Each structure stands twice: as C-alpha cells, then as structure tokens.
1. Identify the structure, out of P, Q, from whose coordinates distance in nm of label points 7 Å out along Cα→Cβ at positions 68 and 84 was calculated to give 2.2.
2. I have -4000 for helix-only ellipticity at 222 nm (-39500 (n - 2.57) for each DSSP H run of 4 or more, over all residues; to 500), calculated from one of the structures P, Q. Which structure is it?
3. Out of P, Q, which has the highest value for FRET efficiency 1/(1 + (r/R0)^6) of positions 100 and 116 (r between Cβ atoms, R0 = 25 Å, to 0.05)?
4. Where is FRET efficiency 1/(1 + (r/R0)^6) of positions 124 and 156 (r between Cβ atoms, R0 = 30 Å, to 0.05) largest, in which of P, Q?
5. With relative contact order in percent (Cα under 8 Å, 6 or more apart) as the yardstick, tell me which of P, Q scores highest.
6. Determine which structure produced the value 1.11 for Rg/Rh (Cα atoms, Kirkwood Rh), calculated from the coordinates; the candidates are P, Q.
7. Taking 4.2 as the value of distance in nm of label points 7 Å out along Cα→Cβ at positions 76 and 108 derived from one of the structures shown (P, Q), identify that structure.
8. Of the structures P, Q, report the one carrying the highest value of distance in nm of label points 7 Å out along Cα→Cβ at positions 20 and 36.
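Just so it is clear, none of the values below were taken in a lab; they were calculated from the coordinates. Computed from a predicted structure; not experimentally measured. Cβ atoms are built from the backbone, for glycine too; each structure is taken alone.
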Structure P
C-alpha cells in the first residue's frame, strides 16, 4: 500500500526527549499442565508504538493542527515521516494512536525572551513496520568485523569522491 501523505517539511521532527521504540508482542504463549510452556509467533508483521514529542513555535503548531485535521484525517491516515531507529534516520509509515483518550496532547510553554509561546505536543505513533537489517545483512554483521568494514567503506568513499575527481587525467 502506497502512503500518499507525508510529514510536512516545514515542521520539525520529534525531539529526543520522550522518544522511544516499543515493539508490540507477536508471541502467543500457552502454559501446559506439565512441561515447558509453548510459544509461537502470531504475526509476521507487528506494529511498533513510538512515543514522540515535538516542540513547535506558535506558527508551527497552527500548521500541525491543520495538517493533522486535513491531511492526516484526524490521525487516522498513514503518513511517511523520518524517524530514528537502528538504521539511523529513515522513512517510516506511521499514524497517530495517541496516549490514553486523546490522539495527542498540546501544552503551551514560554519560549525564550522575545520568542513568544511554544507548544509541546506529545503523542504516540503506530509504525507499520520498522526498517531493520534484512537476513543477508544480519549474516554479514554477525560474521564480519563491522567497524573495519565501515572504516573501509568510508575510506573508499573519501577516495572516490575527494581524491579521484581532482586527479589529472580524469575527465
């Protein structure tokens, strides 16, 4: 399913404060009368809840409220947003699920001198499927010296993009 709604570029991404990754449980456990309990995987794709927090200026909060109502359809629409995970800042498909009874909570705070009011917005996003290493990449990561491999890649990148373009004879 293609996501057509995107987090607005004019709005900041979530802050580190209050940010988290909470994978949903995909295991079904059955206790047995005797012997060890049995466990099995219920789903192959489990959503993840991610508590988030934004700090908006008054104008950014006005844009957020309008985007939330008109583009995110009051939080029911899936949208793409760059979020931090194990692979760094990558695009995720998310929707608002909120905390408790409200889809989000907005609290005004004082800004710095001359800054006016700021809005702190907290919520929780449901992420459809977090990007993680595929099985092939996992096998490489488990069997190789990753630090050495990354250093070699960085060295190759520097050579190709810094040294070679200016070398004589390269046109």
Structure Q
C-alpha cells in the first residue's frame, strides 16, 4: 500500500473541478485541496479505463480511480479531457508503404488521425507489448504509434511488418 502525504482512508473519495487557469483541483472528502493535479493511467494501453492515479505537482498520488466509468460526472469528464490533452498515440490502421526494408527508413501509414510519414530508426524501435498482439512503434521524434493487433492488419501491412519483426 502506498503511503500518502495526507490522512484520508479512501483515495477514491474526492471531487474535481477546474480553476480559472484550466488546471484541475482535487478536493478530498476531508477537505484537503490539491491544485494542478494530473491524471495518469496505470495501464495506458492494455486497460486504459482501469487504474487512474491522480498526482500532485510533486508527483505524489493524491487520488485513485479504480474504474473510470464508475466515477460520477463531472469528474469523469474532466479526467477524460485531461488525459486526451496529454496523451498522443496514433493508432496504425494500415501500413501503406516503406521506403526501404533496411533501417533507417520512412514509413507511410494510415492512422486514426489520418495519413502520416515517419522515420523508423531501427528494428529495435518496434516493441511487442502485453500478451496481446499489440505493438508500439517509435519514430525518430519519440512519437509512439500503436498497432492494437498486428494480425488484424490487412495482408499488405502484415507482410511489411513481418520484414521488420
């Protein structure tokens, strides 16, 4: 069990609101306020709706959400907005082409955010994650692209991907 800097029996009992500057403020059931808190997913890829920590400016956990869907509004909506603003991970739906089968090479992909090109520095920048068939692909700028299920891609995409795995 993690120790917390305040004495409250249940970290899941809190209210959230935005201040005039757009920052989240968490108020515990006992009335302790934490300004500029940030939600952080415990399992961002495998279980994005389960286990969300609310941390203060010192990165100390001041709140916890077991299941985001179980949280009452407006707190649920505020957390979803904050997470969407901080997380950027395009999901690859199709690999259109690659400039070469040796690295570095330029990939053209269709994502949930549209078509884009990125440079793959090396094969080691493609990582398997979890027990599922998911992959994380990092480009030269540090942007992480997610392939939710490599076997669900179309045949051409799978053939390209197989050359790098």
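1. Values: P: 2.2; Q: 1.0.
The value was obtained from structure P.
2. Matching structure: Q.
3. Values: P: 0.30; Q: 0.90.
Result for FRET efficiency 1/(1 + (r/R0)^6) of positions 100 and 116 (r between Cβ atoms, R0 = 25 Å, to 0.05) over P, Q: largest is Q.
4. Numbers: P: 0.15; Q: 0.80.
When FRET efficiency 1/(1 + (r/R0)^6) of positions 124 and 156 (r between Cβ atoms, R0 = 30 Å, to 0.05) is calculated for P, Q, structure Q comes out on top.
5. By relative contact order in percent (Cα under 8 Å, 6 or more apart), the leading structure of P, Q is P.
6. Numbers: P: 1.11; Q: 1.09.
Attributed to the structure labelled P.
7. Values: P: 3.1; Q: 4.2.
Considering all the candidates, the number was obtained from Q.
8. Numbers: P: 3.0; Q: 1.7.
When distance in nm of label points 7 Å out along Cα→Cβ at positions 20 and 36 is calculated for P, Q, structure P comes out on top.
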